[in-house]
Each structure stands twice: as structure tokens, then as C-alpha cells.
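Structures incoming, each one as C-alpha cells.
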Structure I
Amino acid sequence: MSGIFEENRLISLLREFDASLTSSYLEKLRKFKEEAENKDFLHLFIPITDPSLTEPIAFRIEFSEPILVMLSHPLCRMHAKIYYPIEFERERFYVTQLGMLPVYFVDLNVITLIKFWAEASQQASPQALASVLSGEAKCMKLSPAIKSIHYSTMNFIIPFGASLWRMPEIMDEIMSRYLKYSLWLSPKPGFSFSTHFLHGRASIKYLLKVAKTLCLIDEIKGRINIQIMNKLIKARKVGIRMLIERNGSFYFMRREAYAPEDVLDELLSIQSRDKVILSKSFLNAIVLEIKEKAKSFEFLSVISDIGASYFELAQTMIGYVLLKIFNSSDKVAYVCNFNELKKTFNDMLNQIWRHLDLPPTISDRIASSFDLALESHYPIFIRNFDEIYYLHPLVFSFLYSTLRSDLFQKEGKEKMIKFLNFLEKMNNGTRYIELYLDEALDMFRGESKRELLSKLFKLIRKIKVSKLLQTCF
């Protein structure tokens, strides 16, 4: 795609901000392009080019249907609304406004940034967000308006006039569970998935690298005030250990971090209410590496969950293991068999168990604790005898939009498995006529089978794109 786009300005600003990080991003983008070519996906993306480089500097993905995002005070804490001058002639500027809103983009399972321009930037203002960000996380949708919504591999969303709309409250819990149990981002060097930038016209102010992993709190220290994008954040210094994965090996890395006082207040409230001892528990948490040009620091941003028993640890680690297996395969719904899950889980547990100091609980003596922990994940992870399936967020959105939310209940499990297996048949290249005659399509009454199959093929491609982003970045 020729012309000047946001990516063109950002690649220039990123070079000035951190040349090595720019090289890391471009190298991972090259890998993404090669993998997309090998899978015959490259035609699905819009390439963004730059005169200074021979290879594309970014790719965009179009969404012509509504997309789901999650907002909460901890997730959106770094939102910003700034004046943004755009030069249209020599020394002549048009001043607009840019609103940047960090969100959990459920469909692609990524923490990203929505960029609202001009009047739409009001949606990233403190006044507009005040009611939305008070209380629990909320599920919203962006419905395409002027044109399709674009997602860039530089990890931002351009809504092109789309506005945020509240989804029914019933969606909040299931989307929160996707955030809690299916988003995992092990800390890694260089540019990583969910990295995003807070910037103005002339410079990148902050680069935020997102890690979502298990954390242990060792020590809570003194108070400090942190200034970020004109926001004063009251925080405490904390000593933490973050779970790191390198080439299949797991270990905890000690870090000095800052925790906002509201995050610590929530932890202390849980400690008091549930009689949990922080030093004898673990956190399922988002930690931001906030990088300025000259320095960086860790920021304990979001607490997805706190656990203090084997059952809670199993719940958390099952999600970690299943997503790791799923993203490494070419499947779109099937993950693995039960024995593979149990073996991978035990391998991981053996490596990290000595670092944990969990108090003894009743769940330790229940022989079926692991099985119960797996069953508790329905409908995100579904066990059917010896087989385990993953209900990708894109599949969830599709079923919800087609009014088949009955499949999310345990009573609909048989039909759900039938539908997920049908997606795998499509993924495996089953002949069109066999797909057309498959009884799995009969559950979608009132819609042309031809149109339905077309939608499902697009759905499968989107799932594969989502997995490609996860593995390449």
C-alpha cells in the first residue's frame, strides 16, 4: 500500500527511540511475512511500505464485523488524549486530537491500543471513561462504521469512525475468563506480542511491553509517585519474581517493580477477606515494562487472579499449558489429548513447585483436583472423554452472533463438540460437498449453508492469523 500511514511515522519515531528494538520488530515482521507466504495467507493482509526499506514495515488486517474488547481501570490506566498537529504544507499545520486507549482485544487475544482521532478521541478522555472504568472489567464492541476496522502489526487498532458500545453484562464474565486463563505472554527480549507505544507527533513518549505470567510477591517497600503522560500514579515499590519460559524450561526471575496503590489495596483486601497470605500465594498478573528513552521500569499493572492452593494453581497452569500447545499446532479447535496435557502440566509443575510456598488445603487431598480444575474452564477449554478442545474467542463471537449461546452451557456440550470437530474437518481440507451435507450445519437454521460455509472459512482464516501473530511476535 503506497502513501503515508501511521506506521511510516511510527517506524521513524521508533528508530529514534530505540534502534535495537526497531531491528527486533522488523526481524519478527520478516518472519511473520515468510510464515504467511508459506501458509498462503499473505493476500489476507494489507502491506505498508516505506521508501527507506525494501521490505514492508507493517501489515494491516481488516475486520468487517464487530470486534470485542475489554476495558477496566487497570487495563486502561495508561489512556491518553493529546493534541496532534499534522503538517499539510510547509510550516502549516492542522491540529487534531489523538486518543489512545489500551484494551484487551479479545478476538486476537492481545493487549493493544485503540487510536481514536478528532472528535472520536473523546472516547479516550477521563470524563467519557469515568463510568466505564468504575468497577469490574467490561466487555465492549467496536462496530465498523465508515469502513472496516484495521489492526496493524505495530499493535494498534484504527476504528475509522467505529464507536465503543457496551455489550450485555453476561459477556463480562466469560471475556474476563479469556483474559485470565487464555492470555499468556512470557517476558522476552526485544519486540514482543502486545508491545505498544504512547506517542505524540514528534516522539514516542513511552514504550510498553506486556508480560502476562505467574508472579510471586516477596516484599512490599516504600511509597513513590510516578508521572506518566501527565498522570500522577501513587505506587509502592515491590520485590517480585516473574515466571519465565526459555526453550521449554521454566524459572522465576527476581525483579524490582512498582505496584499502584489501588492494585495493592485490592490484594490486601483479598488477603483480609479470604485469609490469604501474599507470601504463600501466587498472582496471575500483567506486568508492564515501561520504557522511556533513557530508562525503564516494571509496573505490576493488572491482577487477573490470586491463588493459594493446588486447585487454583492447576486451574491457572492448565490454561497456560493448553494455550502453549494450541499455538504451536495448526489446529483451530482441537488442542491435545488428556495424557499430553497431564504430562506437560507435570513437567512444568516439577520445575516451579520448589519456588512456591502454598499452604496445605483440602484440595491437596482430593484425587480428582486436576480433573475438576480442567472441568471448571468450560466452555473456554472443553474435555470430551480423552480429547481437549479450545473455544477460540473468534469462535465464541461467531456463535454468540448467530444466537447459539445455548452451546456455552454444559447441556449444549455435545453440540459444541460436534461444531468444533466440524471446524477441524474444514481445516483439514474435507471436500466441500461433504461439509455441505454435514449434520453439524443443521444447528444453524434459517441461514443458507453456502453463506454459512463462507463465513466459517473466513473464521478459520482469522484463527490462523491470530495464531500466526502469537507465534511470530
Structure II
Amino acid sequence: MTAKARISAINRFISGCKADNIYNDLQAACVMAGWDGLAGALTPLVGASPTNTGFIDSDYDRGGVGLKGDGSSKYLDSNRAGDADGQNDQHFSAYQSATGAGALVGSGAGSSGATNIGTGVAYGVRHRSSENYSSASQNATGFAGASRTSASSFTLRTPSGEEDVSIVSQPPFTRTYWLFARNESSPGLEAFCNATLSFYSIGSATDLALLDTRVSQLMADLRAIEEDGFDADAVAYIRNVETADAAYLETSVKTSINRLVVGLKSDGLWESLKASCLLCGPRTLAGALVPLRGVAPTAVAFTDGDYSRSAGLTGDGATTYLDSNVAGDAHDDENHHWSVFPTTGSSDNRALFGYVTSQLAGQPDYSYSFLFADASSNMLAYYLGGTTFYSGKGAATGLAGMSTNNDGTFTSRVDGINKQSAAISQTPYPANHYVFARNNVPGAASRTDATIAFYSIGTSLDLALLDSHVSNYVTAIGASV
């Protein structure tokens, strides 16, 4: 992201606001994205510099994301007094790039003449009044704010749109506006917020729709500049994850994703991944289940609490598993691979991946494909009648998988060790591969309690190269979030 490109984006924003005749309505404002560090983000676009309480450099992300609150103590004092603008001539706004709960902007809580907007599930707002209006709009990323030009009503704008709110104004509460909290004379009413904000403004009444358009375009520009030169498939995946997460990914996470995709392509591995998920990195479980390639898995019994951005998705060993929605016969038995990447190993008698079926009348010869930690803490890789034994590796972490590209043998990898074993060419059984269990046809069996950060299914590939790229990705994510 070049300084010139960032400056150009800021210039377009300022010029656009002036062309829309709304720039002079901004009496206190900060663009909290696009700058190299926190000091730049807290340099005011107009008005007084905010006073920083608690934020440190690592709370800030320049790439159109912004500054993240902690929901407990960190806030900015805008140093703009609650009564600096007219009782019926005032606006305030903020832009969330990742949602949270608490007050986004505020001067006063339930006090007479309070002005604040907060969110948890929906938006609640006061504008020059002790009366709180609870909007039907659901909390979402994007622009939110209010503007008053009348003693009898004000305009509220959220990512869902605009509405007029009929609440009579009161003389304004005088305390300065805070960001990530509301400034109230009684301790305990601050409603500290854990959202990520990339812009705020306070000033005279303004056209919120025009301001929303300008701010939203600026943030989109800053994100696009940060992604300049990214691989197109990486960008497509990032956009899909951000949609599922309902939030924008941090620059470091996006860079790690792009580096993984570029690395996989440079080593000729990308096309071999016919179905794959990055089970660490995205902000939410929904984002983690967005496929890097191929079809999305079906999650069974997992909850948000099972997911860690840094470590991956953790099974409970009893009810949870993923159905990959990829059948065992989706790929040629002589040109096939699968892999998982546990960051915490499995307990004994647990399967990390696969399917197995007993001989059924009228069906092809017995076929199976799975990874299993046995009762003696050993890892066993099974494929089409062949077994590879890894002594004492049942709880191993790192890439584990199988690949075959010729009749008669398959290569497995566990704990950084490749082994080759005999296999009998058979018609794979058309049952779906499971992750965190094996598909026992019917039903999941031997569910694992491991934490898994990645899986892939597809055609044959170099497992050591795949291990290297995924290990680098998981390490980078662990250092980023």
C-alpha cells in the first residue's frame, strides 16, 4: 500500500465531501485507517485531536479496518463538547469494520440531553434526549449515525438504511463525546465497546446518506489498495469469508491467505485441492467453513465456542464432525489425496478423517480411507487395503495425510515423516469423507477431540510441500490474531 495511493484516497474523500457540501459539517473527525501507525490514525481530519486512553499500536490495522476496542476500558475522548453544536443542529457518526457491543459514540447515557449510539444486537440511539430509541436494524458493519435539524425528530442511519425518529430534543448534555464508550458523570454507565472503528465524525447537522457514501467508498479504497497485487483467487476467498464473518479481515490475515494461495500455486499444488477449508484465520466459525476451494462442508454439532481463530476448530470426541460433502469415489483411486492439520493432537481411539465401510452385498470390494489414532497412541493411515503405522504418533500435530498417483502404493505423512505402503486398487466406496470422524456408513464413528486448522481433499500432490505451506500459514495466523 503506497503512501501516494493512500493520500489519493484521502484526497478523493475530502474533495467529494466538499463537492457534496457536507465537509463543513464535520467539526471533529478522524480517519482511523490508511496510516502507517496509531499516531497517524489519531491525527484529526478536522477539529481537536482525540485523547487516547489505553489504545496501543497493536490495536490498530491500517488497511481499511481501523482501531479495535476492548469492551472494558479503552476509549477515545473526542474533546468535542456535547453542547458545542446547536440543540437542533447536530450530527455524529462512526464506521464499524468489525461489529461489537457497546457505545460507538456518546455524551451521556440516560441523562437529559444525552447523545449516543450503541449496539449489541440492534442499534440504540439518543439524540439530545434522555429517551432511548431502539432501532429494528441489526448490528452490522458499515456506517451508523444520527443527525438532527428539528426540535421534534432526528434522522437515524444504519447499514440497513435511514429512518426518522420522533423524539423531542432537550438542551444538550455538556460532557465531551467519547468513542468506544459514552461519557457519563456516573461511573459504570460508559458501555465500553469492543467494535473496530475506522472513522468518526461530530458536528453540525448533515446529509447522512451522502456522508455514508463517501466514508464507505474511502474504506473500500483503502482495503483495495492494501490488496493491490493479491492473487485473484485469494481475493475472491477473502471476500466470501468477510461476507460470512460480517466483518472485514485484518491486513495481516489477508496477507497470510494471499501468501498461502500464491505459494500453493507456485509449487503446483493449488489445482490438486478440489475441496479445502482454512479452519483458522477467519473471524467466525461461519467464515472458517467457507471453502478455500470446492464445496462447503456441513458442520454437525459444532458451536461458535469450538472455534479459535489462531488454533482452529476443536472436536468434542462425542458429537461433533464435519461432513466434507466429497464422496470417496469423487476422485480416481490412483490419483487422490486427503490431509488434515491438527494443532492439538487426538486422544486414542479417534479418527481425524475418512470413511470406512464393511463389505455389503452387491457392492464393490471392501474399501476404506481414514486416519486413526489407535488405543496405544499410534497413528494409522489406511487406504484401499493398505495400512501405514506411525508408532507413538497418535497425538501428533502438523500435516497428516495420504497421496497416491499410481496403482499399488500410497504415500502417507504424519509428524513430518513420509512413508510408502502397498495398496490394492479398488473402487472407492461412494460415501462422503468426514473430518473429525470417519463415516461408518451410516453414521459418524470414532469422533476426535483434536483441534484441526486445515483439511484438503483432491488429486495427488507432494505432501511435504503442502505441509510446508500450511505450516507457514498456521504459524502466521497464530502471530496475527
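Throughout, read-outs are computed from the coordinates displayed, never taken from laboratory work. Note that the coordinates shown come from a computational prediction; the quantities given were computed from them, not determined experimentally. Cβ atoms are built from the backbone, for glycine too; each structure is taken alone.
To which of I, II does the computed value -10500 (helix-only ellipticity at 222 nm (-39500 (n - 2.57) for each DSSP H run of 4 or more, over all residues; to 500)) belong? For helix-only ellipticity at 222 nm (-39500 (n - 2.57) for each DSSP H run of 4 or more, over all residues; to 500), the value -10500 is produced by structure I. Using semi-axes √(5λ) of the Cα gyration tensor in Å, for residues 126-205 alone as the calculated read-out, with 19, 19, 12 as its value, let me know the right label among I, II. That value comes from structure II.
Structures compared: I, II; top value of mean count of other Cβ atoms within 10 Å over residues 190-197, i.e. the largest, recorded for II. Here FRET efficiency 1/(1 + (r/R0)^6) of positions 30 and 118 (r between Cβ atoms, R0 = 41 Å, to 0.05) was derived from just one of the structures I, II, and that gives 0.75; the source is I.
Among candidates I, II, the computation of Cα Rg over 2.2 N^0.38 Å, for residues 342-453 alone that gave 1.01 used structure II. One of I, II was used to compute FRET efficiency 1/(1 + (r/R0)^6) of positions 294 and 446 (r between Cβ atoms, R0 = 25 Å, to 0.05), and the result was 0.00. Which label is that? So the calculation was done on I.
One of I, II was used to compute log10 I(q)/I(0) by the Debye sum over Cα atoms at q = 0.11 Å⁻¹, and the result was -0.86. Which label is that? This value belongs to structure II.
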